[in-house]
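Next up: some structures, all given as structure tokens.
Computed from the coordinates by the stated procedures, all read-outs in this text should not be read as laboratory data. Everything quoted here is computed from the prediction, not taken from an experiment. Cβ atoms are built from the backbone, for glycine too; each structure is taken alone.
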Structure 1
Amino acid sequence: MFKARIEVTLKSKILDPQGKAIESSLRNLGFTKLSKVRTGKNIDIVVDEPDAEKALELAKSACVKLLANPVTEEYEGELFDMSGKSVAKFSSSNSSRSEVKVKS
């Protein structure tokens with residue numbers, strides 16, 4: 001078994017009204033040195049698969065098919081073994097390439 005931690009964010013060219021609202025509220029609270037707020041979501045998933053390569057493919061497939069809208073969002077993820085050791089990293093920028101190597 002593995003654990004995937006995925007961060008989904010809006011693409012940089014997509015307006016982020018929630019981020020703008022947070023930024024405005026921060027300024028109103030006196031946080032004038034904080035800016036360019038962008039929001040996103042973090043998703044943790046347990047992948048019930050003993051093979052690291054297959055677990056990685058399942059996590060990436062979930063991102064492509066459901067977790068991230070490819071038109072407006074991008075994702076970055078990391079796969080961990082159950083002891084918490086990082087096994088692989090993946091992202092929407094390399095989802096169509098097979099460059100992601102599972103660490104041994």
Structure 2
Amino acid sequence: MTSRDLQIIEVIRALMPGEVVSYGDIAEVAGFPGRSRLVGHLLAITDDDLPWWRVVNSVGRLVPGNEHEQAALLHDEAVTVRDNRVCDAPLGRFSRRRS
């Protein structure tokens with residue numbers, strides 16, 4: 001694993017319960033703007049125990065093929081999901097509660 005990969009993984013690991021962000025948000029915070037696909041690839045291949053369910057695409061769509069599990073995990077963190085899309089979250093990009 002490269003240092004770039006480790007930086008991205010650390011950003012994902014730091015996500016708080018109820019915080020939902022996009023792949024692009026993770027890439028940008030890690031210092032690699034525009035590398036959202038790399039974030040998705042790392043989540044798909046890593047053996048690390050990461051909060052993958054807190055990461056969605058830029059419009060809030062859940063991970064294809066894992067929608068049911070992801071929606072259930074998000075629901076447990078008070079995140080609102082409708083039609084396989086995040087509508088509201090306590091924290092992060094999809095929070096309607098931001099001031």
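Table for the structure above
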read-out	value
With log10 I(q)/I(0) by the Debye sum over Cα atoms at q = 0.23, 0.28, 0.30 Å⁻¹, for residues 47-86 alone derived as -0.77, -0.97, -1.04, matching label from 1, 2	1
Structure (1, 2) behind the derived value 12.6, 38 of Rg and Dmax of the Cα atoms in Å	2
helix-only ellipticity at 222 nm (-39500 (n - 2.57) for each DSSP H run of 4 or more, over all residues; to 500) derived as -11000 - corresponding label from 1, 2	2
Value 28, calculated as relative contact order in percent (Cα under 8 Å, 6 or more apart), assigned to which of 1, 2	2
With distance in nm of label points 7 Å out along Cα→Cβ at positions 7 and 71 derived as 3.7, matching label from 1, 2	2
Ranking 1, 2 by mean count of other Cβ atoms within 10 Å over residues 15-22, the structure that comes out highest	2
